[in-house]
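Trainee: Each structure below is given as structure tokens.
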Structure P
Amino acid sequence: MELIKVKIFPDMRQKAKIDDTFLACQFVYNEVLKAREEARMNFNQSRALLPKLKEENPFLKDVDSIALQFAVKRLDFAYQQFFLKVAPYPKMIKIIHEYMTCNTKNSIRIEDGKIRLPKLGFIRIEPDISIEYITSVMLKKVGTKDYFLTINQCNN
């Protein structure tokens, strides 16, 4: 596997959708953290909360569902690090400026200097690169207007 970092240039609609996804991931992380603290849930039990959260909070249906799943995984990783005594106990997140998503059914691909991302469509990237198969991406906002992708490329 190889990681490649590129800058992306989303339009205003895409920026708003990216910000919505950040907020949704933050919301899911915090809600699952509260539930885990109250009910002493394991990872599979907390992951099973997502459908209920989506039903109760319709805005969660408008963002990339895999990004929400990774928010739950991120919380589980925080718990693992705590139990290994390498990190403090997980706490509420005030703000998130990154999310991860996976390529399912060619949902992430590069064509003509643009990358297609779930729920966002095609976004211009620099540098223009060619990748045979993308397994996942981490989208990150730096500052107020710069967006970057770390692309996980599968080398066959």
Structure Q
Amino acid sequence: MATLHLPFIAADLDGPSAQSSPRDEFVRLWLTHPLQQRRNCVEDTRLTAAALWMCRDMAARAEAGTLHIDTIHIDSLGRNANERVRTYYPLPLAYEDHLNYVESVAVDHRGAEAALQMLLDSPGHHDHIIGESDFHRAQTAWGLAFVAPAWWTLITAPPLDEGK
């Protein structure tokens, strides 16, 4: 049995364990997906914090009736994904604030597998999820959050060259 060790996560690659959380299950399915092109992915807690903020924001906007699919990546403070993530993690300067090069969100009550499949089936998210292009394949730092019952956010970014 192979085990993938990541900060704050240990995921059984041969199948879900009885104790695996929905978040851990999504991570396992995403990183081991047969189409996944990224290698040497590392969770960054800053990106996870940004993803958690977005999940909570989506849930609050849904509760207030202000969450709309056409503006889902624009948060309650009016920030698009690149601008919001930059408050947690230093994105490259070429990543324009008014765009989204780093975030995929899903709203799915059916669980990790269904949420991942929904993103894989979306032409606008597929490349981001599997790293099909060189641009997204180079984004090997990641953060993922899940807020029950249905809010999922995956953020990927180029790794930082800290301490080298």
Structure R
Amino acid sequence: MRNNIMVTFYIICFLAYPLILTTSFSIYSCMEIDDGKKYLRRDFQIECWTPEHMKMALSIGIPIIIIWVLAFPAFIFIRIKNNKVNLNDKNLLINYGLFYVGLNDEAFFWEIIVSNVRKLIFISCSTFFAQSQIQLKVIKWILMILYRR
């Protein structure tokens, strides 16, 4: 039962990763309005970089980004790396196979590290550079380089 719960948790985390990153980065996504002030894109009642916004950005945004960008992938990477010799072990396959099945044993880290870095770059660029046409072209260029394989 415990293994089933853990596997379900890992699958949900894996699937929710892009959504959580997008939501956590949106705390820093501001838009300048006609009055010259910048407001949060998700809530135009919150003016950006005021004490209220900074408190939200530091107490909610930073911890979520640290947990999801660093801690979760690092945890999975360490668990698999510590068992790299036993990648075909039934329990390891059941618990962590989602992250490495179908890859060469030498490239077990690909889904955890490389794929997540690509998602991070895409989401952060689309969050921070969404206003400018030139910046959108840069995003497209970066995506073409990252995904051309």
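Read-outs throughout are calculated quantities, based only on the coordinates presented, and are distinct from any laboratory measurement. The structure displayed is predicted, hence computed values, not measured ones. Cβ atoms are built from the backbone, for glycine too; each structure is taken alone.
Trainee: Hey, helix-only ellipticity at 222 nm (-39500 (n - 2.57) for each DSSP H run of 4 or more, over all residues; to 500) derived from one of P, Q, R reads -16500; which structure?
Mentor: Considering all the candidates, the number was obtained from R.
Trainee: Can you say which of P, Q, R returns 3.4 when distance in nm of label points 7 Å out along Cα→Cβ at positions 39 and 79 is computed?
Mentor: Corresponding structure: Q.
Trainee: While we're on this one: Supply the structure label, taken from P, Q, R, corresponding to semi-axes √(5λ) of the Cα gyration tensor in Å with the calculated value 36, 19, 10.
Mentor: Corresponding structure: R.
Trainee: So relative contact order in percent (Cα under 8 Å, 6 or more apart), computed for just one structure, reads 29; which one of P, Q, R is that?
Mentor: The read-out comes from structure Q.
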